[in-house]
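Following are the structures in question.
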Structure I
Amino acid sequence: MKNYLYLTKGFPRLGVDLFLDEVLKDVKKIRVLDAGAGDRRYAHYFKYCDYESCDHPEMDFNHQKKHTFYCDLNNIPRPENYYDLILCTQVLEHVPEPSKILQEFYRVLKPNCNLIITVPQCSGLHMEPYNYFNFLNYGLHYLCEKNNFKAIEIRPLGGIFFVFGKCLDQIFLVLLQKVNIPITTKCYLHKIFLYLMTPLNLLLYIFDKLDLEKKWTPNYGLIAKKLI
């Protein structure tokens, strides 16, 4: 059960990973931009594509992954109508003007091609001070309409039980901060915690189906198409 393997990593990005596993599984032979790619954790979906990744140089903290280029997403160094697909996951909350980023995505994306975005709804402060927004489905609709994208689907990536699972993970991390041990040890203990929590995570994953409205969700997934 592939979903069970995801659950061993906990809830912080579980819904995002499951969403992208679905929508990117058959992507082939297209030119892709992974915008704000970070550690390029989703590059494996594009092994049969012309894949490019970019990030802001100030956000490339680990320097372990080399990107195709570095830029501000307000100014992507590519011509108009260049990409067949743009992926932007967990990035828009870190930019002060998300609408301007969508304008630039519109410029470099080919007509009738797709933009795939994930953004948080329930997320604590992180990557401070570059953390400006959480998003709601109505806000995503608004951003699409304002920037000539048609929202094909806006999907809550988990419900209130996913949120609870994420909160449990954060509670453990808060407690770890109070312990005076090396950071490597803390990382090791967190991994052990995630594996020990897997049975409970599985129950939360199952019970999450009871939340039909999903007004509380850790993240949203958006599939939008560039209008001509």
Structure II
Amino acid sequence: MRAKLALTAPFADSPHLEGLDLPPKPLKNPDPPDIPAELQPAPAGPTLDKLSLEGARLERADFSGQVSSETRLDQCRLIQTDLSGATIARMLVRDAVVTGGSWANLRVQEMQLRRVTLAGVRMTGATLATAVFEDVSLTDCRIDLASLRSAKLTRVRFERCRLDEIDFGGAKLGSVAFIDCILVKSLWTDATLTTCEMRGTDISGAGNPERLRGVRMPWPDVLASAGVLAAAVGIEVVD
């Protein structure tokens, strides 16, 4: 009888084991934010520059067009906050829930989001190049025409989001799920995806679709994306 080879975790990713039929790594879901049950109201009329809030509830604040050298939000809840057109040098958001509002055309040089959920946020045209997203959930958000070039996304879930023409060029995505999203004309130049999944997601017109190699998709989605996937391997479709 032929002996079976058991692979322990330290060797499971070895390049010398390519070609073996190993079980796929499970997709890791984002960890939820850790927010106190009771939050203090944020001070009235805050300005964005050097704003630092912890354990606060910020509602209907208007920071549109403002400039900030640094903004920190820790264990906060943001409701209908307007950051449209703002420019921030360094932004750290940790353990936060963001509901509604606009981040359209927001420009951030260094952004870190850790254990953050965003729901119904408009992020059209946001420039978040080199951003770091860890344990982030985005639901019903509009992120079209945005830039996440060279960003690093780990344990991120996009659900029912519009990401038309988003730029993931050079980004690194690990355990990222796109569920019922629109990724029409999205750009993937030099992107790297590991243990990622797309379900019910439209990727028509995607640029550099060959970079999606290894993404998990249900069979009906594969059929619906046949044209894009064929172009990725150089197949010319004819009548």
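We did not get these values from a lab; they are worked out from the coordinates using the rules stated. A quick note: this is a predicted structure, and the numbers were derived from the prediction, not measured. Cβ atoms are built from the backbone, for glycine too; each structure is taken alone.
Results, tabulated for the structure shown:
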{"read-out": "Which of I, II leads on mean count of other Cβ atoms within 10 Å over residues 84-91, largest value", "value": "I"}
{"read-out": "Among I, II, which structure scores highest (criterion: mean count of other Cβ atoms within 10 Å over residues 180-187)", "value": "II"}
{"read-out": "Origin of the derived value -10500 (helix-only ellipticity at 222 nm (-39500 (n - 2.57) for each DSSP H run of 4 or more, over all residues; to 500); candidates I, II)", "value": "I"}
{"read-out": "Relative contact order in percent (Cα under 8 Å, 6 or more apart) - structure with the largest value, from I, II", "value": "I"}
{"read-out": "Identity of the structure behind -0.30, -0.95, -1.08, -1.22 (criterion: log10 I(q)/I(0) by the Debye sum over Cα atoms at q = 0.08, 0.14, 0.15, 0.16 Å⁻¹, calculated), options I, II", "value": "I"}
